[in-house]
Structure formats: C-alpha cells, structure tokens
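Presented below are the structures under discussion, each in the form of structure tokens.
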Structure P
C-alpha cells in the first residue's frame, strides 16, 4: 500500500475540508500533489496542493545555480511526468548536495520544486500530473480546465501562465530520425487547449 498525504484536519465548516459538502472530489496525482474539486457559484473550482517547500532560500540558490543550464521544457504532460519520475540528473544531484543541507524528507520536497521550476513546466507542473484533465481553456483571465467528471473548473492560475499550452498536450508518438549520423528526436503531439490549433503538431 502506498502512503498518500492528505490535508491536515480543519473545522467541518471550512470550505477547504475534504469532507466539506462543497468538495466533490479529492485525489492524489503523484509526487504528493493533491487535487481538490470544489463546487462554486457559477463553476467548479480546481485546486492543487503541492508538497511544502522546506527552504525558500535554498530553492532560490538552486534555481540561480541551475538557471544557466540549457533545458528545453517538455512538450507534453507525459514529458513533464517523466522528468519528475526520473529525478535530477547525477551532476545536478551532486550540485544540490553542495548547495543545501537538510533532512532526506526535506530534500525530497526540495527536489520536487527544483524539478518543477527548472526542468518541467513551472507553476502548472502539477496540472500535467493529473490525467483526468482532458482540456484546458485559456481564453479568459483565469485558466479553466475540463476534467473527466467536472467542467468547467476554474483554477488559480492566470490564463497566460507559462506552460499552459503544454500541460494538457497529449503525446501521440515519439521516435528519432537519422540525419547525417545524428539521431534527431521527434515528438508528435496534440494540443488540448481551446482556442489553439486543433491539429496535431510535429516537433
């Protein structure tokens, strides 16, 4: 059995309590990220809770150290999930050991945030982990998602948040093409964002 963090107990009438009447669903999507769907006056609300960052100053030092690395963000939700699963590259892992000194549990949380900000999709990384998100709508001021069971669901993210066009993108195929002795990676994917290009894109 896998242990999953759940929100701390709160008063029964608190709107964020998982057992509150307005909460229609709450589930873990991996890496200790919890999603909650609340009923709002005009639409559902979609909220994510990430692992707490154990040390903001340590995270800033790590981000500053790694910012010169040339890392392209993943094109799809699958790519983001895979990078989180693979963890930090060995050289990055060694560098982080030199930059911070914390407990193993705190280090795991810190690694999640470092990966999220430097190798994944930034603020919207946790949305990429939720396979129940089928469509994103970025045409208004705030990002709206359509999940398997609830739509529309308004998030706390601005519609123009970096990475919005990628967190809901679905990978269709991945392969390499030989070009003068080099293996060039190709990803075929579909952008599931309203208002965008409805056709599959090859990169």
Structure Q
C-alpha cells in the first residue's frame, strides 16, 4: 500500500470548470439558521465531495464571501451551486412543489433511521437545523419525514457539520446503489435495492 501523491490526486479530481458543468447527484442540502460560519464552510466542503445539486442557505445562515467560511470550505464555495433564501419554510415548500422529497435531520417522535433511505426517495433534500434548537417546528411540518442518527453515548446529538457528512454520504451511497450505471464494476447489480446494511 502506498499513499497517493498530490499530483496523482489532482489527476483524479474535477477541475473547477468541469465541476461547474458536470451532472450532479439529486441531493439538495438546506441549512436552517446555522449560526457558525465554520460549520457552513465545512458543509460546503462536504457538499462538494458529494457533488450535491444545490446548497440552500436559509434564514440567518451566513453566506459567502466570508473569510471564516472560506477557511473551512477550502474553495468549495466556488464549486457548489448555492443560494441564500430568507425563509426556510418557503425554500422547503418550493422543493416539495418541484417533486423533491424533503427530510429533516432531526430528533422527533416519528424520526426514522438515517440509513433507511431507499432509491425511491430521490431526488431528496436534507434540512439541517440550528446548532442549539435544531430544525424549526414550522419547517418540520413541510418535511416528508425526519431522519435521526443513533447516539450511543451521553450526548443526544452531533455537531451539525459532522451530522451532514454522515447523512449526505449515506444518501449518496443509497442513490448510487439504486442507479447501477454509477457503480464501480466490482459491485454486483444483484445487490438489494434497500440501502440499509
């Protein structure tokens, strides 16, 4: 085993120009009143890695250009399509109206496991809420469902940027499993359609 060199990694990655034109996964990220610029930057970087369709910054979620966002985004603000929307409710209603299934990543009395997604859930949007109070109740009422990440320790939640990484990569795995043309050759098309382990 050998670590790849920086030059080898560059040859495997999209250029910024290509990233702005390439087809994107049908995954949308909605940030509902995130307060930390560093969390926003980190989520931009994850959104770039997953090649999401769009990142929607709602309410008082800070938007680029800001040095604090750039510090953790490391250029991803240039490669991820994004927009700022004053009302998260309006953004979620618009997504629903366009036929996108909307999932709040939130602890509710009806939350289902984050790894219970199926290929039929796409295109999908995932709403991540404020670091203290989570997703607003008025936003929850417009979501199709809520997803929860199991917690086995003392704390009941993860940092929002960490939660976004977990959920978005699970969503990507599920979507790609249900769309065989995107799979690497060594993965069998006979794999089950449901994405849970």
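Bear in mind that the values in this text are calculations on the coordinates, not laboratory data. Note that the structure is predicted; figures quoted are calculated from it, not measured. Cβ atoms are built from the backbone, for glycine too; each structure is taken alone.
Work out the source of 0.7 here, i.e. which of P, Q gives that when distance in nm of label points 7 Å out along Cα→Cβ at positions 77 and 133 is computed. That value comes from structure P. Name the one structure among P, Q that distance in nm of label points 7 Å out along Cα→Cβ at positions 69 and 101 of 2.3 was derived from. Derived from P, not from the others. Assuming -7500 is helix-only ellipticity at 222 nm (-39500 (n - 2.57) for each DSSP H run of 4 or more, over all residues; to 500) as calculated from a single structure, say which of P, Q it is. Comparing all candidates, it corresponds to P.
Here the criterion is distance in nm of label points 7 Å out along Cα→Cβ at positions 45 and 109, and among P, Q the highest value is seen for Q. Suppose mean count of other Cβ atoms within 10 Å over residues 117-124 works out to 17.1; of P, Q, which structure was it derived from? Answer for the origin of the read-out: Q. Structures P, Q were shown, and semi-axes √(5λ) of the Cα gyration tensor in Å at 29, 25, 14 was computed from P. Here the criterion is volume of the Cα convex hull per residue in Å³, for residues 93-164 alone, and among P, Q the highest value is seen for P. Here relative contact order in percent (Cα under 8 Å, 6 or more apart) was calculated and came to 17; which of the structures P, Q was it taken from? This figure was derived from P.
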